[in-house]
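A short reminder: the numbers here are calculations on the coordinates, not readings from a lab. All values derive from a computational prediction rather than experimental measurement. Cβ atoms are built from the backbone, for glycine too; each structure is taken alone.
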Structure P
Amino acid sequence: MNEIILIGTAHKERGICNSNELYRIIEQISPEIIFEELSSNGFTAIYEGSRTDTLETKTIKRYVQKYPLTHFPVDLDGNEFVNIRFKNDIDKMFDIFYHNQEYRYLSSQHEKCSERFGFPYLNSIQCIELLGRTHSLEADILRIMNHRKLSQIYNDWLYIHDKREKEMINNIYSYSNQEKYSKALFLIGAEHRKSIIDKIPFFEKNNKLVLNWNFNYFD
């Protein structure tokens, strides 16, 4: 059965959440394929050098020089449904969130834990709970504000995340139906990790292929 190890990451380096540590983890896993949180267009731009690397792509570029392997983009192209105006609205919305003292504290705690404890933290129950508190506070702030436009922007933002996650899972299953491998690695931003895990059982109900998911690599 195809095994896929799911690892939550951060797109930027901080503390021990860095490229060297991610490289070491990938080397330990020794996957035959890596599924990346990139669209096809983003994948081409980054690996042709016309777009700045993320923590993940910087590490994968290094890794494939020593260990050639397939790495495959599975995300949607955000530019297809996110225009500049919407991006600006999202930035303004998060500026409002950061005016809240508790929100700043929770965000700071997440960053400090990522910096100090690295990838084991990003794949822990503690991280899931902290991010869950952060998202609950976002909803509380908007509910108190009772601002129709901001609430709609937030709902659109959640819809986009949901659509992307479903697309990534679907693309992994489509690839796995066509290609044989023993072990794969799926690198995903830590904020998507719980939602991806929650979606997989519902997806497998309608899919003939059952994959051997490993969500607890660091346990």
Structure Q
Amino acid sequence: MHKSAAVLRHRELTQEIYNIGDEVAEYTEHLAEAIADYDGELTEDCLAEFVEIVDDARQDARRVVAELIGLRQALTTGRAAGHLSAAASPEERIPEPELLDASGLADLFPLQAPFSVQTMQDALTGRTDLVVQHLGEVVGYTLEQTDMVARELGVVSLPHLYARVGEIVEAAVLGWVETVCVDHPAFVRTMRGTNPPEFLEERARIDRIVAKVAAKRSRRGA
């Protein structure tokens, strides 16, 4: 491959790594927004989307990293040498977020009958706020780990990273669904709608734009 073509392809693949990480982080944020709004149905829908995104991310990352390894070898040691320098290993790694599940939420915010309405509200909002915060930490971890791989391919296995992120996110989300939505549906109904997810507004905006474009094309073709 010609030097300039190799360099261009290297940039494209490196950006693709960032895009993969951004998508996993974005759908994790969707889950956090749905949970913050106490919307159990939307949360489960978002979780199904998230699982698919993680599966795709693992496959795409495996393909991209394999091609990048070959390109970087060529750009540092082969005929195209001199266009890319080997990156230094990062000095410090962000710790992996701890696993938070239903039992952990129940232990941290216990509810033992009989309890007052205020006690129940404090416990359930505590569980919800903790899961939202936890998912935010996972987002930061995902983005920074992805950035590390984009700079130094061998530092982390991206397919393993996204698989682990998927496990951590699923455990927290299902834990919240079980200990808040399933166990206390009446409370969830009263709280739903207090924090409308921003990503739903963005999707609606995009749908409106797509509808307008489609309408214009239809009129032109008439």
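Comparing FRET efficiency 1/(1 + (r/R0)^6) of positions 8 and 184 (r between Cβ atoms, R0 = 25 Å, to 0.05) across structures P, Q, the highest value is found for P. When FRET efficiency 1/(1 + (r/R0)^6) of positions 40 and 72 (r between Cβ atoms, R0 = 30 Å, to 0.05) is computed for each of P, Q, the one that comes out at 1.00 is P. When distance in nm of label points 7 Å out along Cα→Cβ at positions 144 and 176 is computed for each of P, Q, the one that comes out at 2.1 is Q.
When mean count of other Cβ atoms within 10 Å over residues 24-31 is calculated for each of P, Q, the greatest value falls to Q.
Out of P, Q, which structure matches 45 when relative contact order in percent (Cα under 8 Å, 6 or more apart) is calculated? It was calculated from structure P. Can you tell which of P, Q yields -20500 when helix-only ellipticity at 222 nm (-39500 (n - 2.57) for each DSSP H run of 4 or more, over all residues; to 500) is derived from it? Source structure for this number: P.
log10 I(q)/I(0) by the Debye sum over Cα atoms at q = 0.16, 0.17 Å⁻¹ computed as -1.24, -1.38: which structure among P, Q? Considering all the candidates, the number was obtained from P.
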